[in-house]
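Read through the structures below before going on.
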Structure I
Amino acid sequence: MSDNYTQLRDTISASEGRAYITIDGQNRELFEVSKLSAQFDMTIQSRRLLNHRMTQHKAIGAEGTGSMTMYFMNSDMLKMAVQYIRRGTYGGISIQVHNEDEQSTIGEQDVVLLNVLPKTIPITLLDDSSTDPITFDTDFTFDDINPLKYFGLPENYR
């Protein structure tokens, strides 16, 4: 039997990792994040050219989008929103995400999302029917990424 197959131990647990946020040059752990995902949405051009019956495709751009669920326990984004409303300026946010599962042989990945703009910023919330922690969901965009480290191949594929 071949040793080249996906081993469960090499998959990355979604709860293993950390995130850090930089706001106006100040770095800190993004302790209030509960869930975060980011992706590129490719802009694809489709065109059927002369003498070719199949439609061809070409990547012509990309947009960085994502979503996150956060615990309602920090006012940093609210302060930035108020600054934008009052002065018309919005400071930049970058988010660094570190994925690593000690059981996996693929190592770790670190990526920095640059110029993150959350779509929804909570102001306040009360709910007399719940004793659960307050969370909120927001979509966001980002303008670029800075990959610091990539996953490697699983040990049995090296």
Structure II
Amino acid sequence: MATVQKFEDLLCWQKCRALVNFIFDLTDAPVFRDVDLKRQMRRAAVSTMSNIAEGFDRGTQAEFIDALYIAKGEAGEVRSQLYIARDRRYIEMSKLREGLGLTDECSRLIQSFAEKVKGGAHRGMQFKQVKRVNPLDDLLKQHAPDVYRRLHPDAK
């Protein structure tokens, strides 16, 4: 399996992006009169993909997992709001089913991916071993190269 280099490669992010576009198209309809519900649905949908992206770029496994579960929660919020939209007759039953399918798929993909991240060996940047640099080495290298070479015989 290839290593994912960017969040755009993640299937769960791609599916959340489809959810965002679905919600925006749905709430653009003139019959969707509740401005507050419209804004909340859009914010929650956008949060699904945004949290995945933010967590991916955080650099630690723990933060990534937390962000994935926040994204999953936002997908649940959108799912609940779809019921409200249907109850208020802003959307047809077919759109409700389509939206529920999308939110369910997003939730399942995020959950599955979170489990893979939990079991992964890559713990994040905070565990990366970084060689400490001694500022005196630079001074020695510049002003006393013979001493520097004796202290660091493998250095170039």
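Where a number appears in this text, it was derived from the coordinates with a stated rule and is not lab data. Nothing here was measured: the structure is a model prediction, and the numbers come from that model. Cβ atoms are built from the backbone, for glycine too; each structure is taken alone.
A value of 1.08 for Rg/Rh (Cα atoms, Kirkwood Rh), calculated from one of I, II, originates in structure I.
Assign the value -24000, calculated as helix-only ellipticity at 222 nm (-39500 (n - 2.57) for each DSSP H run of 4 or more, over all residues; to 500), to the correct structure from I, II. Structure II accounts for this read-out.
With FRET efficiency 1/(1 + (r/R0)^6) of positions 10 and 82 (r between Cβ atoms, R0 = 35 Å, to 0.05) derived from the coordinates and found to be 0.90, which of I, II does the value describe? So the calculation was done on II.
Tell me which structure, out of I, II, gives 21.9 once mean count of other Cβ atoms within 10 Å over residues 42-49 is calculated. Source structure: II. Here the criterion is distance in nm of label points 7 Å out along Cα→Cβ at positions 34 and 106, and among I, II the highest value is seen for I.
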